[in-house]
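Peer 1: See the structures that follow.
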Structure 1
Amino acid sequence: MALVQIYFLFFGTLGLSIVLYRLSSAHPLSSVPGPYINKISKFYGSWVSASGKRHILQTALHEQYGSIVRTGPNEVSVLDVAGAKEALRLPRSRFYTQRSVHGLVNLAGSAHTPRRRRWERGMNAESLAEYDESLMVTTQKLLGYLNKSSGEAVDLCEWLNSFIYDFSVDIAFGEPMETLKEDKSRTAQFFHSIENGFKNMSVLGQTPWLFAFANKFAPRKHPMFGSELAQRRIARGTTKRDLFYHLIDEEVPEAKPPMREVIADCGLLVSVSLTTPSVLSCLFYSMLAQKQHYEAVKAEVDARDETLTAVVAANYPFTVACINEALRLYPPTPTSGQHEVPKGSGGQTICGQFLPEGTQVQVPLYAMHRRPEYFSPRPNDFVPERWLDGSLDLTKDAFMPFSYGPANCVGRNLAWREMLVVTVALMREFEMELPKGFDLDAWKDSFQDFYIATRPPLPVILRPRA
């Protein structure tokens, strides 16, 4: 009994000492404002992340405390544009780099640069032009299957998920997929499992040491995503220059990267591409909720008589403005990932606050994009005109849907191409409306942040246009 009491006394004293230190003026982040519960532990952040409402909490914290907020014992959140740019130039945090298999998103510094270079070859203008054939074929398949549901309410989110998955696997591994024609109950389970993976990342990301423990000891229930696709791709050989071709450096016979890294990167493209259906769903929700915007996009699309291959952003300014506004209100990564002041740097000053080495820094894009100082008036409303006529306050530097700096989204041009082509194709092909009784507020409030944005089903009634 005495031994048990000693243990309780020891760990109780240790825990109390840690709490008092984190709340004291001796802590290097003591001058950064924030709620006491966040200064003590990140477990509250994990609990909020599990609810999918971390973006709401971050917005409220910045409204209360200002441009920089202490969101953990050793973490701050930055909302000022200049400070955000400095933060996003920092290396990614330990949460990314401690993973056992490293895709591009998990790398920093000298390991990131050569991998990023291969990705950029796979995402340059020449490569995107080569992927366009697959985009056109997959888009036509989407239109064909949706035409079979004429007059019925279909879950547009679900169909867009299947579309993006089929297209992404094709350009990543050179293998066309057919989830568009599969039973949607089966594909929904698959996409739900991917979202669950991001949810686990979001929750465990608040406590990187716990993630390291889980990553080391948790049982592996599934083989590495993309392994079978990669094996078939190797056996088939190169029939077209897909992303696999660029990532494995097929033009350079020596010094091939490890196959596990190539598979991780191709799998990363497929998984992260599911942010595109999220943005498109929010776009069509916003346009159908305010039909004047839907009608304006339809008129702009009808005024152009060109093939989908010839669709370019310059010819569709209002459509592009609507996509920008959807990206602003519903960014693909609402609270973005963590960055870290690197060891050996001597620390860094951001927003007038000195941050010592090892400090975790986050930029909540959802809150940034709705800040009245940068987007006024009506920062919380869908107002695509703010991108066109200059009559509304707009700070374009605060618009960072694809992040910023050396670790920004390397596939942003591909995502833009997908969103524009699919939007134009759907607007040309169908008249759309939301079902009677659809709860607009409930759908908007169901937007969740699990590292990537997730959203509920979006029932839309489609009718082929004459």
Structure 2
Amino acid sequence: MENENYLRTLKEGLRIELKESGKKIPDSLYDTYSSFSNTEGGTIYLGIKEGKLNTIVGISNPEEQKKALISTLHSKKTSYCSISDEDVQIIDVNGKKIIRFVVKEAPLGAKPVYIDGNLSKSYQRIGDGDFLMSEDEIASLLLRKKGTGFDVLPNYLDLDETNIDKESLGEFRKEVNEANSNNSFRDLNDHDFLYRIGALTKANGKEVLKNGAVLFFGQQSDISQICPNYFLDYQENFSGKTRWDNRIASDDYSFNANLFNFFRLVSSNLIQRLPKPFNAKDGVANMNGKDVKRSVIEGMVNAITNCDFSSLPGIVIKRTYDNVAFINSGDIPVGIKQAIEGGVTNPLNKNIMNYFRLLQVSDRAGSGIPSIFEMCRSYGFLKPILAVESNPKRTTLIIHFAQLNQKTPHYTEKMEILSYLNAHPEGASTEELSKQIGMKKSSTSTIVTELLLTNLVKTNGKKTKGKRYFISDNGE
């Protein structure tokens, strides 16, 4: 039997939807099905009225509605359906019947999932609501399905190789030669080199740069024209006394802020003051400093190669003693689960990924994120946080350098709290967390305070009433 107290206190959010139901399925359910399928999946409860304390109103004809729901979804009501009988369950709650409907995130090839045969009826989940996707968002998904992203398209300004920043290209070629001593590019002139690496293409009878080449090697003035929301920001804060001790950003115009120059400047800062190598103890492997550096650089490459540069926040990287957070516009093309498991890769910016591979700063296809998780596991660091937010759509990867091994007090409860907060970007109260870990509020409060002191979680700033906790992303 489903726990009534749990259902009465359940709140709508990114992955939870509560709906009343009369004698037939409400039409709005299909909007939610589309939004969950296009976002991160979720669970719909039919027969519950939302309130300060939800009311279990039940359904008078649950078997009939279950059959109708499955039948309608497998018809032409939606563009994609993979539900089975097990995904739609009738649950008895103290004599009242409700339906629990689990919706899985659709694979990239099926997105966007829309209803009534109308592509413009593609929904996405933002917070606790279902919202229609914009034309640009739909177009971006369709391009990604074809394996085509913004960076491989010809730039609309007809910029050619004369618009390349010669200094950036020269330094790039120098580093490629150092990383690949026997490469076949060494003796090529710049024009042929750009063709060989896929930076040039033909459009309307002209040789022009692809968008990715403009972003990577171009002049900042040109980049701003083809990509008005282009923004890069690195913030370093080791003192904890100011907003940042050091900042490298595209809006201060102190350097030509193409992606290659930003990467060179920031990567040299990122690898400073990392945890020092240590000898094994408590079942933790000997730490090789090169592994940590490689993972940090991989995190930056992942953010850049999956960033949707057409929208804000662009790229934001925040570095402290305790951790480094990589934030980029857009989501994870293959989904969070597949990104962590590895083996499959589909970066949004394929051309830019190829440039990084020539520099040999990125692991083989599909292994970058898994190698970061494995490094943290091997050295006893906290499990990295990988999350996608919907409004605005952005991805956050946080690599923690704090060690939280199984001998840490309340290790299990702390990991459960971090996992719960990671899955609930809307945050949680002490009461919600205490129910999650099965401990008293006072004990839960003590554990959360320890997580606050290690900068693993943050609050919304409220002192008591309305106070909620969130995964820390080094935000202000």
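Peer 1: From which structure (1, 2) was helix-only ellipticity at 222 nm (-39500 (n - 2.57) for each DSSP H run of 4 or more, over all residues; to 500) calculated, if the value obtained is -16000? Display every interim value, and only then the final one.
Peer 2: Values: 1: -16000; 2: -10000.
Source structure: 1.
Peer 1: Check the numbers for relative contact order in percent (Cα under 8 Å, 6 or more apart) across 1, 2 and tell me which is largest.
Peer 2: 1
Peer 1: Which one of 1, 2 has mean count of other Cβ atoms within 10 Å over residues 164-171, as calculated from the coordinates, equal to 16.8?
Peer 2: 2
Peer 1: Which structure, out of 1, 2, was percent of Cα pairs over 17 Å apart, for residues 76-179 alone calculated from, if the result is 69?
Peer 2: 1
Read the figures in this text as sums done on the coordinates, not as results from a lab. Since we're looking at a predicted model, the values are computed, not measured. Cβ atoms are built from the backbone, for glycine too; each structure is taken alone.
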